[in-house]
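Listed next: structures, encoded as structure tokens.
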Structure P
Amino acid sequence: MTRPDPVDGPYAVHDHAHSGGPVREVPNGQGRTCSYLVTGYDAARQALADPRLSKDTQVFFAANPGGRDLHPALSRTMLATDPPGHTRLRALVTKAFTTGAVSRLRPRVQQLTDDLLDRWPSGPGGEVDVVEALAVPLPVAVICELLGVPESDRPDVRRWSAALFAAGAPATTDAASHAVASFMARLIAAKREAPGRSLLDGLIAARAGDDRFTEDELVSLACLLLVAGHETTTNLIGNAFLALLLRPAAGSRLRENPDRIAGALDELLRFDSPVSTATFRHATEPLTLAGTDIPAGAPVLIALGAANRDPRRFADPGQLDLDRDAGGHLAFGHGIHRCLGAPLARAEAEIALRSVLARFPGCRLAVRPEQVRWRTTRLVRGPASLPVRV
């Protein structure tokens with residue numbers, strides 16, 4: 001879906017939502033239970049941490065069948081579980097994404113970035129697609145190396161991941177879920193035959209050591225890490241570059257002061273969140289959120305992008321202000337389900353921005369802003385293509 005404005009297109013809708021209150025009822029039609037949309041910052045932060053809002057999709061869809069054929073490894077990931085199961089699964093992989101662990105990965109991320117930028121055109125007037133030539137392949141390479149996915153399989157990973165987030169194409173999404181699950185099951189079997197030193201090898205060994213999770217959980221966790229490990233970062237890089245391309249003065253400031261890039265990421269994340277809407281939740285009991293009564297069983301959708309543009313939390317939220325203290329933004333979520341890979345995503349985005357700004361100071365958008373193509377998905381937000389002249 002091409003938006004009339006590459007940055008502010010969806011936010012006009014959010015501005016209208018803010019004027020109508022932080023939580024509103026959204027009819028689903030066909031006699032189904034109404035959903036509740038959360039757009040206010042305070043309400044969103046509360047909802048993200050409220051244990052009465054369950055992420056257990058298995059329970060919800062058993063009571064509300066929808067005719068989908070998503071593979072269980074994708075529909076019942078760690079993101080779709082509640083404590084204590086969620087706590088146990090998350091503990092198995094948390095150490096791989098700590099700040100210290102990510103710091104040790106930075107030299108490799110820089111090398112991968114440099115290798116990709118070496119392929120960009122160097123002559124005057126050369127054109128390259130930032131999404132295709134950096135925003136997608138860099139995070140894919142990083143997470144695939146971390147998990148031990150062979151390089152020959154990475155094009156399939158990219159294709160399946162894009163299909164999983166396609167809006168209005170349930171058959172395509174369902175088929176991609178089965179393809180990813182089958183691939184990860186085969187990869188796990190292969191690693192049992194010939195163990196390596198990847199994160200996935202470590203998870204296999206942990207299961208063999210004290211049987212803390214089942215084979216189905218192992219496959220599901222591997223699928224989640226593979227897909228979620230690059231999707232957010234791809235959109236973060238694409239959105240950040242576009243925001244700076246449309247505001248040359250901001251890009252120049254960061255180019256001249258590269259040490260500011262890490263701090264500027266919070267404002268870039270707030271300004272255009274790579275995840276538009278948090279993954280599914282439903283009320284396990286009646287509750288009141290920001291003055292709105294939500295009945296038991298109702299789906300609750302938390303619009304992270306809208307919450308990050310709430311004028312009651314961030315003054316003049318439609319302006320990109322690199323001097324703003326944007327700490328507390330919800331781009332990575334909040335609470336026990338906050339994005340596990342946030343430190344890695346930030347490191348990749350920082351290195352990508354720093355490297356492009358240094359090597360290609362004259363980089364500019366090669367199409368009119370309204371011609372930027374966007375991904376057709378409701379869950380994440382990012383350009384599908386971002387052609388620039390370098």
Structure Q
Amino acid sequence: MIDLASVRADTPGIEHRIHLNNAGAALMPKPVLDAMTTYLKREAAIGGYEAADEAQQTLDAVYSSVARLVGADTSEIALMENATIAWQMAFYSLSFRPGDRILTARAEYAANYVAFLQVARTHGVRIDVVPNDENGVLDPEALETMIDDRVRLVAITWIPTNGGLVNPAAAVGRITRKHGIPYLLDACQAVGQLPIDVAQVGCDMLSATGRKFLRGPRGTGFLYVRQALLAQLHPPMIDHFAAPWVAPDRYDLRPDARRFESWENNYAARLGLGVAVDYAQALGLDEIEARCRELGDTLRAELRRVPGIAVHDLGLHPSAIVSFTIDGQPADSVKAALAEARINVTTSKASSTLLDAAARALPTVLRASPHYYNTEDDLLALVAHCRRIAS
């Protein structure tokens with residue numbers, strides 16, 4: 001059981017407003033902020049290189065923390081500037097040939113899908129979208145029927161940016177493992193909200209961010225790459241950290257996932273990420289998941305009671321991302337009105353999940369994403385303001 005009073009005492013941002021934009025960037029707890037500011041003060045006092053040398057053991061421990069978070073080996077973890085870079089480094093390390101197929105989900109995120117479109121244009125690759133089941137979730141049985149020897153990659157988003165749905169990541173992993181197909185999983189909205197075990201999920205590559213449900217700082221992320229696949233992947237860009245220069249005409253790629261990193265990094269942010277990961281693990285990811293689902297379900301139920309509000313979420317067991325619209329009220333205007341009332345939500349444009357939005361005729365939707373430190377009163381305050389706007 002999460003001690004709500006304790007985690008709220010650790011969250012200075014709640015003193016100023018109700019924060020329901022955790023799927024965008026969650027409020028950092030004080031231990032994360034303290035770790036970063038302490039390190040920055042040390043950099044200012046003794047120099048950047050010197051502070052990094054002094055903190056080397058703690059910085060190295062971040063890899064171990066992230067590895068424990070996802071059930072990986074430390075050698076399979078790369079620390080990245082953000083989840084997009086992590087995903088891109090994995091994706092563009094794969095080789096594609098004309099006629100290859102990429103299988104993806106209907107609710108795939110725009111940043112990923114435009115990369116598919118790029119290799120379709122440059123390499124003659126075909127993009128095929130796996131149908132959803134009757135609940136709006138990716139259908140593993142349909143995926144199975146789409147597998148052939150031309151499938152080069154299965155790449156899906158576990159929890160899409162809107163819609164609430166949780167795609168069956170482990171069911172997809174069982175299929176890709178059976179057929180020996182690389183599987184790239186975007187876990188941006190899953191990490192910090194769900195317990196993750198990459199062996200159980202069966203993914204070969206997983207990208208994630210620190211700023212969302214992990215409650216870490218912006219400008220952080222990580223990439224997991226299964227050891228058995230590492231030797232087959234050459235990063236699209238390298239420097240002398242990823243690939244030491246060992247002879248005038250030769251470099252050697254690192255044997256571990258750090259081949260996807262570069263030499264220069266924001267060490268204060270990395271320390272913050274490590275503290276955020278340890279903080280989440282100390283609370284327990286099972287407990288976090290239960291609390292997030294409870295809050296998400298409560299918010300959906302309350303919003304559905306309000307005439308004029310439509311909830312646009314999918315799946316039998318949705319996440320803590322709640323998507324809704326208010327009849328006759330542009331989402332951006334509602335967001336602004338809520339901000340004046342010191343309630344943070346965000347909007348999600350149709351272009352962010354274009355295939356899903358087109359299939360469901362979705363406009364720009366409002367997105368509220370509670371986290372374990374939110375209270376039921378926070379949710380009721382949001383609903384009350386939305387009721388006034390809708391009336």
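Nothing in this text is a laboratory measurement; each read-out follows from the coordinates by a stated rule. Every value quoted in this text rests on a predicted model; they were computed, and no experiment measured them.
Descriptive notes on the structure:
- Structure from which 69 was derived, percent of Cα pairs over 19 Å apart, for residues 44-203 alone, options P, Q: P
- Given 29 for relative contact order in percent (Cα under 8 Å, 6 or more apart), calculated: source structure among P, Q: P
- At a computed 20.7, 62 (Rg and Dmax of the Cα atoms in Å), which of P, Q: P
- When helix-only ellipticity at 222 nm (-39500 (n - 2.57) for each DSSP H run of 4 or more, over all residues; to 500) is computed for each of P, Q, the one that comes out at -15000 is P.
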